[in-house]
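Next up, some structures in structure tokens.
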Structure 1
Amino acid sequence: MELWTGLACLIADPACEDFRRFGDKGKGAWVNIVAWADDAQHFRKIAGQRARELDCLLLEVDETKLLEIRLEEPDYPEELLDMRTTAFRQPDDTIFGTFHVWVQSDMN
């Protein structure tokens, strides 16, 4: 297994009552995720499972790639460095970065 990363788009699970993870007005969020996986497909499956544990639904994952490849790109988010360190210390965990919440949705 290798460390993978991607930028996940999450929304609240409509079955969850009193959902507050995105604040009072948040409709969804983008968040970097890092996890150990066999390949990109396995990573997306893990991301979806972990999102459900947070009462969220995973709409999509962009920029899915090996973490080391992402860290070679000039525009990588600095939080990925800390997330990598955490992933090595806690290899069974899926690491979520900062939730970038949006308040408007085209889904209504």
Structure 2
Amino acid sequence: MKRYDELTPEQRAQADENALTELLHEVVEGAIQFNDKRNGDNLQARIDKAWRKAEAMQTPWFASEYIMDAVGDKLRSMAQSSTENTLYRFPGDPWVATLAVQA
């Protein structure tokens, strides 16, 4: 297993892209929503506005592009944070089992 800082630049770029793609998909699908009041920002409001723009233009398939235009910098930062805190498994790495905790 490797930490993010042990990856090659190409592997880092791929990890960052994968994380951003996954996060954006979850945001577009509504699986992730942000609490603007609790977070003290307007991230979800900006995402909702981007969605309304896509709907008003009758192009919901472009919602991800509108969202990236509106909050792409924030989503990239969140994805980057995720990739930096992940361990990456490669072929030949030993298997790591998760232990179940019984209550």
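No value in this document is a laboratory result; all are computed from the given coordinates. Quick caveat, the model's predicted, so the values are computed rather than measured. Cβ atoms are built from the backbone, for glycine too; each structure is taken alone.
For structures 1, 2, calculate relative contact order in percent (Cα under 8 Å, 6 or more apart) and state which one comes out highest.
Sorting by relative contact order in percent (Cα under 8 Å, 6 or more apart) in descending order puts 2 first.
For mean count of other Cβ atoms within 10 Å over residues 6-13, which of 1, 2 scores largest?
Structure 1 gives the largest value of mean count of other Cβ atoms within 10 Å over residues 6-13 among 1, 2.
Given a computed value of 32, 17, 13 for semi-axes √(5λ) of the Cα gyration tensor in Å, which structure among 1, 2 does it belong to?
The correct label is 2.
Given 0.4 as the derived value for distance in nm of label points 7 Å out along Cα→Cβ at positions 30 and 62, which of the supplied structures 1, 2 does it correspond to?
1
Using the calculated result -8000 for helix-only ellipticity at 222 nm (-39500 (n - 2.57) for each DSSP H run of 4 or more, over all residues; to 500), pick out the matching structure from 1, 2.
1
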